[in-house]
1. Distance in nm of label points 7 Å out along Cα→Cβ at positions 25 and 273 was computed and gave 2.6; which structure, P, Q, did it come from?
2. Mean count of other Cβ atoms within 10 Å over residues 113-120 was computed and gave 19.0; which structure, P, Q, did it come from?
3. Of structures P, Q, which gives 13.0 when mean count of other Cβ atoms within 10 Å over residues 105-112 is computed from the coordinates?
4. If distance in nm of label points 7 Å out along Cα→Cβ at positions 153 and 265 is calculated from each of P, Q, which structure is the one that comes out at 2.8?
5. Given structures P, Q, which gives the highest value for distance in nm of label points 7 Å out along Cα→Cβ at positions 217 and 241?
6. Quick one: relative contact order in percent (Cα under 8 Å, 6 or more apart) came out at 26 when computed from one of P, Q, so which one is it?
7. A value of 17.3, 57 was derived for Rg and Dmax of the Cα atoms in Å, for residues 65-168 alone; which structure in P, Q was it taken from?
8. Suppose you compute Rg and Dmax of the Cα atoms in Å for every structure in P, Q: which one lands on 23.5, 82?
Structure P
Amino acid sequence: MVLHRGQRLLETGIFPDLGTYFAAGDLLVLNDTRVIPARLQGFKESGGKIEVFLVRRLPGEEETWACLTRCSKPPRPGCHLSLGAGLAATVLAGGEAPYRHIRFTCEGEFTAALEQAGRIPLPPYIRRQDEALDRERYQTVFARAPGAVAAPTAGLHFTEKVLAELRGRGVEIVPLTLHVGLGTFLPVREENLREHRMHAEAFSIPPATAEAVNRARAEGRRIVAVGTTTTRALESAVDPDGRLLAGEGTTEIFITPGYRFRMVDALITNFHLPRSTLLMLVSALAGREFVLDAYAQAAREGFRFFSYGDCMMIV
């Protein structure tokens, strides 16, 4: 579905025809994060079963992560865990509820042990166990940098063929990285939006990407973000002069209606859950009533929602 903001016009089509909504000189920005097998199952030293869900790597040289745990009795600091594939862990003091800080150790590379022991963290509304196919299916074709615990779902629609066609039309394509965390998907429960706290997510913007974005902005060319994660990274790394800064950082930006976008002119995204921060970001760009009209039409026409669902483009 394509939302034309200027004319308040809704149009439907199929994703392989995406190129018809681009012009030569447009700049497409992708999130090249890669989903890690973040769900681990194992045992506490007492013998009790435990599931550990990696959420965010903490700064430092050692493999220490903020994690969620599920077991009969919450593990206390100092508790040792055995998680398979030679992967061991120790629960540390600290960590803001419901997260626990856990340090992982293994004989070889941590990423190799994680690939062997971990499971792909499919969204909870997909009511089945992950399968071998999900290791690639729940990734974008341009996934490169491991670290996400959920896929940047707008990117799942792209194929190499679609990307090649866009390049053939003169569209410039550049990457950035934002490691998607769980906070993006948490519902907003506060009536006062100012009281909702976003969880920090790490991002990295390569110098070449910053240069391309700043050049496009200076030349008046359109910047199209693939996904709300790309949007949040771009809008978080703008200096007071309106230039995109290269480098690494974290973002807790919460974009709601009334926000003035400084980097993003158009957005490719999925259909999101009610009361989600993602829906509010989309409403900030396209207008709340227009988005609700689009969602109502999408529901009537049988569009699929959520991670493996259909797509919209806001222009």
Structure Q
Amino acid sequence: MAQTLTSTPVAEIAPRRNGRWRAQWSLFVESRMGPIGLAILIIVALVAICAPLIAPDGPFKLGATRLLAPGKEGHILGTDHLGRDMLAQIVYGARVSLVIGIVAATISLIVGMVVGSIAGYYGGIVDMVLSRITDMFLIIPAFFLIIIIVATLGSGIIYVMVVIGLTAWPASARLMRAQAMSLRERTFIHALRALGESNRKILFRHIIPNGIQPLIANASLDIASAILIESGLSFIGLGDPNKATWGRMIYDGRTTITTAWWVSVFPGIAIIITVLGFYLVGDGISYVLNPRNRKVRT
């Protein structure tokens, strides 16, 4: 009898969890834009992963005729002013953009989540100090701050990822703060305090897990923003010179835009498609997290 009582709740957890995931996936598909964005990102990710197969010679191989038009001499997207294959540079540039975007957004998510949850849960002087710090970062033009830091410390890919992540967290912090302020007044949080649960455990076991959903939707927008920022840095010469980046490719083609348009246009299209994919996925996640849609589905 005891075995039946203990095993029944466990047996019910998996179906409920699977049902919740199925309902969320149905809402994501129902958003229409979400699946389109996900398909775009899957293609971009596959291209980045298969870059050595698509372009085995790498992005910096020289020797081809300079400024070949697309389709000439076996170069599907043509060559640049140094005779480098444009397709090879674009597929390897996808790797750099995705890594920088994901890592920078992860750093931003973690910092914003911790700062916002602490400020919203504890309130008082802690909230005031952390909110003022957040406002200070919001006031400072982020792109110019990134330019100054990267120009001072160096333009390596590690510096670029960390700097972008550490300057993009205020939006996540404000979202998490609002969630924490709402959750701390819930009945189950009061019950946990009455049972003697520590604030640290309440914060990291209950407040953050229950309030992180809006930050997940915002993370896809942070990835897109990080890709655009990195492209801007590369365009003005502050990107990693040892990596093939879409921004640097656009910069290289600026002087030949009227005669060799493909040097700038193709990497620009790659940026637009990738950023659009992340924005559409973010739109789909926001649709899933909308309480009205969840109520209609249930």
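Every read-out reported here was derived from the displayed coordinates using simple, explicitly stated rules and does not represent laboratory data. This structure is a prediction, so every number in the text was calculated from the model and none was measured. Cβ atoms are built from the backbone, for glycine too; each structure is taken alone.
1. For distance in nm of label points 7 Å out along Cα→Cβ at positions 25 and 273, the value 2.6 is produced by structure Q.
2. Structure P accounts for this read-out.
3. Comparing all candidates, it corresponds to P.
4. P
5. Details: P: 1.1; Q: 4.4.
Between P, Q, the highest calculated value is found for Q.
6. It must be structure Q, since only it matches.
7. Structure P accounts for this read-out.
8. This figure was derived from Q.
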